[in-house]
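Please treat every number below as a calculation from the coordinates, not as lab data. Computed from a prediction, not measured in an experiment: that's the story for all the values here. Cβ atoms are built from the backbone, for glycine too; each structure is taken alone.
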Structure P
């Protein structure tokens, strides 16, 4: 399995991966929403505010992940991991965890200090994310599932509290996804 930054020529294939993966697990409406979210993030976000990665098994796209800039009030260099998809036929083989870890290594090497996500604490806990409260770092939109607000520092053991509002890129600034 090769983990690398995505190529713009893969955009349609990445969109299809997200659509198929989330349709298989969550239903057609969720598949459509998440695939459009990933596509919008990859096509409308400024390059300095975006990282996209893929897991390739030869010529087969096995997984993809998107990180977009998060802007905490203190100016820390932070990114939001969302969304991530692993093709149904590659799930439960460690592809998602390996892809996330490879991506985090790249972000860390490029000076990213903090990474956040909004999802299943059990899944993301396997790759170093811990539940945090909005007293530590406020999410950019109101959370419908506060237990899913997760973060990790790439430069220290703990995330220090950051007062104030947190911003995000336009593709992620949609209350309905939070």
Structure Q
């Protein structure tokens, strides 16, 4: 089986700030969410966990799998999408004409910001490489694989596994600390 989970909440989630690659830790609510998830999913078998190296995902994985003999492997291909100069922007939907809003409203029209942003092609290339060369071969061997990551990064994996077009990029609504079975 292949499972995916988004990290717990952070202060920037609560402030509606774009996080992207900015390494924001879990807040107390996020830690509590991970603790609840640990209890809720304690009977779900995982043979291995692959995780984004960003601290909010790392801490979620550590809390979720505490006391279980499950290796956690950090993989840069699972980092969140880079939003470039828009990282740290609060309440972008309240900023008329803010270019980053296209990412959420009409993803098929999104163009990455020149200043350090990542395109969908780049995101899908690295997460697709992870799926093809790491996750899927393990699932095909009968392993239960857990991926812990981020909203956009997880959505790119979901789209690839489910064959969803870019227009449906956000359609699965990946909530914090909720387990989704993909295959």
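Work out the source of 20 here, i.e. which of P, Q gives that when relative contact order in percent (Cα under 8 Å, 6 or more apart) is computed. It traces back to P. Here mean count of other Cβ atoms within 10 Å over residues 25-32 was calculated and came to 17.2; which of the structures P, Q was it taken from? Answer by label: Q. If FRET efficiency 1/(1 + (r/R0)^6) of positions 1 and 97 (r between Cβ atoms, R0 = 30 Å, to 0.05) comes out at 0.10 when worked out from the coordinates, which of P, Q was used? The read-out comes from structure Q.
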